[in-house]
1. From which structure (1, 2) was Cα extents along the principal axes in Å calculated, if the value obtained is 70, 34, 28?
2. When helix-only ellipticity at 222 nm (-39500 (n - 2.57) for each DSSP H run of 4 or more, over all residues; to 500) is computed for each of 1, 2, which one produces -11500?
3. By the measure mean count of other Cβ atoms within 10 Å over residues 75-82, tell me the structure among 1, 2 with the highest figure.
4. Thinking of 1, 2, which structure, once mean count of other Cβ atoms within 10 Å over residues 83-90 is computed, gives back 20.0?
5. For which of the structures 1, 2 does the calculation of relative contact order in percent (Cα under 8 Å, 6 or more apart) return 14?
6. Which one of 1, 2 has Rg and Dmax of the Cα atoms in Å, for residues 27-66 alone, as calculated from the coordinates, equal to 14.3, 42?
7. So if we calculate FRET efficiency 1/(1 + (r/R0)^6) of positions 35 and 107 (r between Cβ atoms, R0 = 25 Å, to 0.05) for every structure here (1, 2), which label has the highest result?
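Just so it is clear, none of the values below were taken in a lab; they were calculated from the coordinates. All of these numbers come straight from a predicted model, not from anything done at the bench. Cβ atoms are built from the backbone, for glycine too; each structure is taken alone.
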Structure 1
Amino acid sequence: MFLPMNEKQFGFWKMRRSGMSNVSIANQQGITRQGVSQAIRFMDEKIESSLREMAHANRIQVEKIDVERGVLFGRSIPFQTRAYIFVSEKHGMQVWYEHDGDCKACDEFTQCIEFIWDFASELGIKIEKTADPTKMAEELLIKIRESVK
């Protein structure tokens, strides 16, 4: 399912994810609190549906979904490892698998660091910037797991 990243409803969802209340969003946007609530509820349904579809497509068994943060926690059936699906404003939907690898030899090294840093920023989570994307990802995932409702 396509997530409408440029739509107003997605903007409201992002504002809520950053910690704004529905009342604050409504005041800032000049609309009713009920309008904001309705738009966010609609986006929550779209995001949950998209996360579930992505999990199904990647054969990930769903363990937990945090719709407000845009994160799915699961387990990859074919790879037998933890898997995560993220909704990122900048990077779209991303599927990540826990694995042991040689990050410095990987062609995706810079992109991984950029995604981890950007996603932590989108969630308002402070992580230590290191040259090791594995350590940054582990720190981010621990902090996300701790904050899941």
Structure 2
Amino acid sequence: MKKYFVLLIIIFCSIKTQAQTAQDTLEIKKVALAYIEAQHTPNPKLMESALHPRMVKRSVFRNKTAQKDFISEFFTENMVILAETYNVKGDKFPKNPRKEIKLLDVSAKTASVKLFADAWIDYMHIVKENGEWKIVNVLWQYNDVSQHE
């Protein structure tokens, strides 16, 4: 019986050290929201704060002329510029834009998140590096896939 008790304590301690904390969950959601809110109200500094310097954002588009799909890639620099310029006139999003965050999986150093925005969805991989959560990968698509042409 004593062996089982010790084994349970070891298992509990190993799970506790590998699992996310409530603070991690808040910070992961904060980073995902910063990503979309930086686009809603042009804020390049907010976008930069959410992204890992080596972040890559990808989607599949269709070249109509060649009738071939291709992968579009944006990097941190592109996204910071996008945050500065995309919604300058305030006409790219509804008055109360959708920004729903769903945590798909969270571990000690990694998280998978799904962001539901108005016209698209983003799947994000977020990493904890040097104590900070940052978006490192984004895979996205429009809700209306015909917009990928």
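1. Values: 1: 51, 32, 26; 2: 70, 34, 28.
This figure was derived from 2.
2. 2
3. 2
4. 1
5. That value comes from structure 1.
6. Going label by label, the one that fits is 1.
7. 2
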